[in-house]
Structure I
Amino acid sequence: MRLSDLAKRIGARCHGDPDLDVISLGTLEEAGPDQITFLGVSTSREMLASCKAGAVILREEDLDGWQGSALVSKNPNSAYALTARALDTTPMPPPGIHQSAVIADSVKVGVDVSIGPNCVIEENAELGDRVIIEPGSVIGANVVIGSETRLFANVTIMHGVKIGQQCFIKSGAVLGSHGFGNTNEDGQWVRIPQLGGLTVGNRVQIGAVTTIDRGAIGDTVIADGVVIDNLVQIGHNCQIGEDTAIVSCVGVAGSVVIGKRCILAGAVGVADHVTICDDVHLTGMAMVTGSINKPGMYSSGTGLLPTGDWRKAAVRFRQLDELAKRVKVLEAERDK
C-alpha cells in the first residue's frame, strides 16, 4: 500500500516519500525498508537512530528525531491500530455457502454472506449482510446476527440470542448457554431452566473460549463497544455497560451490573448481585464482593512474596482479629 494512501486511510499526515510501498508492520528494532513501524511513546525516541523501517508513525514533536518517511499523528497508538487493520493478513472467506453447511429452510440470509464448511444454522435465524460464519459454527433457532459480524471457527450461538453489527467473535466462544441455575432441595440440586435471552450490542469483541450465559428470566445484556478477552465467564442476567473492557480469566457471577468504560484486568472475580459504577478500573486478581459506587482504581489481594515470608504474613493475617480485640481492651483500660 502506498504511504500516501495509508495516510488517508488512518487520518495521518504523510511526510517524505508518498509513493513508498508499505507491505507490512514491524517493530522499531526489526522493521525493514518495506515496512512501517510506530513510536508509541516519546521516551523511546532514541531507538529511531538505529531504526531501518521504511516509515514510522509518530507525533509531530518526534519528527525531528527521524530522517525518513513518516505518518504524523496526534495519537500514534490509535494510528498503529488503524494501520494494522489496513494491513491485516487474516484470511477473508469469500461470500457463499459451503455445500456441507446445514441450513434450515426458514433461515434469512443477507447479501454477500459467507457460511463455511460444517456449519449448522437452525430455524428462523437471521443473518445480516456480509456476515461471516466460519467452519463448524452452530447458530441456534431464532438467532439474529447483524451485518458485518464475524464468527470464527467453532463458535456456538444458542437459541434466541441477538447480536449486533460489526461484532468479532473468536473461536470456541459460547453465547447464550444456560446459566448456573439450581436450587437445593433436601440436599439435592434441582436445575432451574434459564428462560431469558442474551442481547449483544454493536462493535462488541468476544474472545476465544469465552462463555456468556443467557438470562434466567430477563436478558443478559452486553452493550455497544464492549471488548471481552479470552477465557472469560459472564453469568446470567449480567448487564455490561458501553466500552467496558474485560481481560482474560475474569469471572463475573450472575446479576452483576457493570457500568460504562470500566476495565476489569486479568483474573478479576465479581460476586453475584454486585453493582459497579461507570469508570472503575479493577487491577489484576481483584475480588469484588460488594458494590462500587465511586469511579476510580481498586485492588485487593496481596503481592507476590517468597513462600516463607508469605506463610508468616498469612499467619499474622489470621491473628489480626485477636490483635484488634486486645487493642480495644487496652484502649478501654487506658480511658478509665
Structure II
Amino acid sequence: MVIEIELSKNADYLCDYTFNFYWHNKSLDPDSLIPSQKDTELTYRELVNELKAGGEVRIKGNVAKNFAYSMGADLKHFGGNGEAEKTGKIFIQGDVGPEAGMGMVSGILYIKGNIEYPIGNLVELESDVHSYRKFRSITDILCNGAGEAKLIGNDFNEKERTLILKDGIPRGTVAARCPYDAKVIIEGDAYNGTGILAKKAIVIVNGNAGMNTGSHLNGGTIVVHGDVGEFAGAYMKDGKLIFLGAKGFIGAGMEGGSIYSKNKAKTNPPAAKSRMKREDSALMRELMGAGRVESMLYNKYEPEEEKQKYAEVHMRDGSIVMRKID
C-alpha cells in the first residue's frame, strides 16, 4: 500500500510515532487532519498506521519538527512492548527539518532535498532509488546489518558489529533501544539522548555528549571521554554511564545501574554517591584508559535505598522512642 500527501506549507509531527504525547503543554489529536495538505484529508494516525503495516508514505513538500520520531518502536506508552516492530518506508520530495529520526529504530527514509542538523538515530547508505538519499536507523543496522549497501562517510564492521561514526554530523539518540551486543564509536561530540533505552550496546563518545545522555538506559554501556549535559542518567534502569564531568544534575529518578564521573557530580534523588570497588576501578582502566591511581578516584553513583522513616513518640514517663512509619 502507498499513501501520498502533498503539502503547501511546512508540517510538523509527520510519521511521528509519539504523536499523541503532550508537546509543549499541548495535546495533539492523532485523528486530526494534517494541515496544509492538497486534495487529501489524511490524519497523523493514518500515516503512522500505514508504516506500521509495512507500507509506504510519500510526501511532496517540506517536513519540519518531530519528523519520524521513534519510528518503528512499539511504544509502551501506548500499550506496546517497547521493542522494534515491522515498519515501512518514507519518501520525502522536499526538505527535512532538524532532529529527524530521533529515537527511530526501524524503517527506511528516502530524502530528496536538504536535511537540517542535528539528525536523530540515522546513518546514510548508498541509495537504491535514483535522486533520493537513503537513511536507516543506527539501531536497525547494529541488529540486522547493512546488507549490500555501503555506508556513506562512516564504517561498519559486520562481523564485529561495530559502527564508527566519523562524518562529523551531530546525532541524537544514537543506538536508541538497541537490544544487541554491538558497539558504536562516535569520533567527536554527540547530540542529545545518547543510548536512550539501550539494552546491550556499548556507545563510546570521543568528545562531549549533550542532554539526557544515558536517559532510561536499560542495560547498555555509555562511555563519554568528555562532559555530558543536563539530566544524564535520568530514569536509568540498568547499565553503566561513564564520563569525565556533568554540566547539570545526574541520576534523577534512576532505578538501577551505575553512573561514574571523574569529577564530582550533583545528583537528583534517588541517585547518591556509593563506594568504588575493585571491579569498578578495573572498569575505569578498561573503558576510560585511566591509570591505576586515577581509576580509584572516580566517583560512583547509584540509586540510594529509601531510608526507613521514623517518627518521635513521646511516652508518658517523658522518654522518647522512635517508631517506624509504615
Structure III
Amino acid sequence: MTQATSRAIQITQYGGPEQLQPVQVTVGDPGAGEVRIRHKAIGLNFIDVYQRSGLYALPLPLQMGMEASGVVEAVGPGVTHLQVGDRVAYASQPPGSYCEVRVMPAKCVCRLPDAIDFETGAAMMLKGLTAQYLLKKTLPQGGLQAGDFVLFHAAAGGVGLIACQWAKALGLRLIGTAGSDAKCALALQHGASHAVNYRTDDFQARVKDITGGQGVKVVYDSVGKDTWDKSLDCLAPFGLMASFGNASGPVAPFSPGILGPKGSIYVTRQTLFSHIATRESTQAMADDLFAVVTSGQVKIRIDQRYPLAQVQQAHIDLEARKTTGCTIITL
C-alpha cells in the first residue's frame, strides 16, 4: 500500500469562513470503483458555502470542495474508463476537493480533452454541467426553440456567464439579471439578449416590457428567497420555474394553489447530482460541455484565483458577491 500526505481544508463545525481550517491528511490507495487524483486546480462554488454554513448539512468533520482537475495517480479495481496518467476533471459527491491529493469515486471523473487546460477544467465542470442540464434537460412544456425568451438570475456569475453563451449558441433570447451595471454589461458581452440590474430596476416589469407582456417560458433561479415571488409572475402560461440554488436564502414555503391563477405554471427544484447519478449520464453531459468549450462557443472566464491557504478569503468574497465568472483555488 502506498500512502501520501496532503494539505486539505476541513470544517469541524458549521459557520462562517473562519471555520475553514488547514489540516494534513493521509491518502491511501483507491479501492474498488475509485481513483486517486493529484490536483492541479480546484473550483469554488456556492454549494461550498451552503455546506460550510450547514444549510446543506453533512456529517462532520467535513473536507470541503466539489470540483477540481488533476492527474490520475492510481486506479482501483473495476475502473475501466480511466488510466494512470490521465488528465481529468470532475464535479462530484462526496465533497473533498479542497486538497492536493484525494481518493474518490471514479464514476463522475471525466478525461479532460487536451485542448482544455487544468485551470479551465477545474473552473468549468460543476458550473458547466449545471448550465448543460438547465438549458438541455430542465425544459418547459413543449421544450425551448430558437427565439424563445428565458430569464436567468445571477447572469454574471460562474453558471450565468456560461449559460449566457450557451443560450446564444442555441438561439435563445436570455434575459439576465445581475446586481450592478458592470455585471449587466458582462452578461451582455457574453451573449445575453437583455440585462437588468435588479438593484435599480424592477426585473418583473422589465421582463414584461421586453417580452411584449407575454412573459418567459422558463426562469432559471439560483438566488432563491429574494427573486422567487417576482419570478413566478414573469412566467408565461404553462411556464416553468426552475430553482437550482439559494444564494439569498431558501425560498419560503408556498401553497401550490397559487400556481393555477398565475397561468397553471410548473415549479421544479433541480440539483446537478441527480443528473450525474450514473457514469453514462455524466459522460454524455461532459461530452456536450467539452464540445461547446473546445469549439469556442462557450469561453470559461476565470476572474479570481486564490491559493489554498487563502480559501477563507475566497469564501468571503463569493458571499459578498464581489466575484464574477469563475473562481479557482490554486496549489
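Summary of values
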| item | result |
| --- | --- |
| Which of I, II, III leads on distance in nm of label points 7 Å out along Cα→Cβ at positions 9 and 81, largest value | II |
| Label whose coordinates, when FRET efficiency 1/(1 + (r/R0)^6) of positions 1 and 169 (r between Cβ atoms, R0 = 30 Å, to 0.05) is calculated, return 0.05 (choices I, II, III) | III |
| Which of I, II, III leads on Cα Rg over 2.2 N^0.38 Å, largest value | I |
| Which of I, II, III leads on FRET efficiency 1/(1 + (r/R0)^6) of positions 233 and 305 (r between Cβ atoms, R0 = 30 Å, to 0.05), largest value | II |
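None of the figures in this text is laboratory data; all of them are computed from the coordinates on show. Because the structure is a prediction, the values reported are computed rather than measured. Cβ atoms are built from the backbone, for glycine too; each structure is taken alone.
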